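Structures follow.
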Structure 1
Amino acid sequence: MKPIEDGPIFFRRNSYRTPLIMAHRGGNTLAPQNSLPAFERSCRTGVWALETDIRLTKDGVPVCHHDASVDAMTDGEGLISEMTFDELKKCRIDCGVGADTLPADELRIPTMAEYFDICMRYGTVPFIEIKTDGTCEMIIRELRRRSMESFAVISAIDIRHIREARRLSKTVFVHHIFSSAEHIPELADLGYSGMSFKVKDPGMCPAGLIGDVHEAGVRVCLRAADTPQIMRKMIDMGLDYQPSNCVFGLD
């Protein structure tokens, strides 16, 4: 069995007492997804990691937003990649928990810098999903500037972004989203890595899969732990961390 590499983000073990919970989309049942209030409220619960999605504006400003366009979540229209940051600043999030009661200034689309500021303030691990080409180097450069490179996760569905992250950084933890067993050897070779399988019900996880991942020295989770009962099952299975949209502790 290949040893699983430790690092500063794994300062405690995933357990009932100290569950390593990652707030998906910034905690989208506490406030609108990927919003400043969601980030703040999630971090205040003491979650291990805060997940967000990074996209670039037309003029190269990294911002936190899941969709390619602002249409579904804001009062604006258009693709983020075709909007300048000044244009994007005019949009206000108008969809999600509390969107009709929160101050307008708190409902602007956050910048990556604001997201990092919040993570640093609470000591929460940034769990960054790369959505598009051209963002990985910028993210790692900013993590380095803040001395956060070894205290962050870079994740992606596209394995090419994972390869690029490891090429650029030997110390950031990399996580492959919606992965498959065929990627276990490559992630093991990349080192200090994790993977998630698109399995919502722990009982549906193929027998032996978690053991195979751990045998290769890779960390693993399933998606997603949206009830305390499912989270406990995932911890019992030996999963290393778990994303959740609505569970922020097991007290």
Structure 2
Amino acid sequence: MLSDLSLADYTILFSAAFLLGLSKSGIKGLSVVNVALLVFVFGAKASTGILLPMLIVGDIFAVIYYNRHAEWKYLFRLLPFLIIGVLIGTWVGKGLPEEVFRKCMAAVIFVSVLVMIWWDQRKSKYVPDNLSFAGIMGLTAGFTTMVGNLAGSFVNLFFLAMKLPKNVFIGTTAWLFLITNLFKVPLHIWSWETITSTSIQVSGITVPFIFLGLFTGVRILKRVNDKLFRQFILVVTLIGAILIFFT
């Protein structure tokens, strides 16, 4: 697979890795861009298997950096529903043709962006914290993370409802994403067969760029105008989702 990639493909791949590093350092809104970039190079379903090991590298960094702030009681409230959502996503996505899978992924991206826009525009930031809300958010996050590696919007809404302090929020979600992504690995290997020795090679060459993004993100996080940056990301992501859907 590596020998088949063009210079443009490598540029997109390494750009996605760098952006992934930025997102794992704490800069919000970049995960949907990573997904869109890799779909253009590798296709919808294959890209999920390439991106997953990359995400785990970023998750390990986030866990090491924010581990002391994690609150496990909040994590365990969401995790069972999320795991069920992952299994549903595995079953639904296994037999889908590439074109249908791509359109489903584009739909997931659309929904994720709409959720972020809706949340940004709300005057009241109150969300419920009952068990049914945890179930809805967990199932949705699990399904979207399996089909498109996109659970952030729904996980964030749940933990916002818990009114967690910033560092506890980051530390708890870091552990949640690491556990979830590790759980997905055998499903990608034996069910979808999207993680192979070849895909691991592709994922592996991105590691330096992930760390470059992590280092850069930690340095610039406090200097970023979060509102303008987030708006820019949303616009770019919507364009990417449209291109994925119609290509």
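We did not get these values from a lab; they are worked out from the coordinates using the rules stated. These figures come from a predicted structure and were not determined experimentally. Cβ atoms are built from the backbone, for glycine too; each structure is taken alone.
Points to keep in mind about this one:
- In terms of relative contact order in percent (Cα under 8 Å, 6 or more apart), the structure with the greatest value among 1, 2 is 2.
- Which entry (1, 2) yields the derived value 2.2 for distance in nm of label points 7 Å out along Cα→Cβ at positions 59 and 91: 2
- With distance in nm of label points 7 Å out along Cα→Cβ at positions 195 and 235 derived as 2.6, matching label from 1, 2: 1
- Test item: helix-only ellipticity at 222 nm (-39500 (n - 2.57) for each DSSP H run of 4 or more, over all residues; to 500) calculated as -7500, pick one of 1, 2: 1
- Looking at distance in nm of label points 7 Å out along Cα→Cβ at positions 83 and 203 over structures 1, 2, structure 1 comes out largest.
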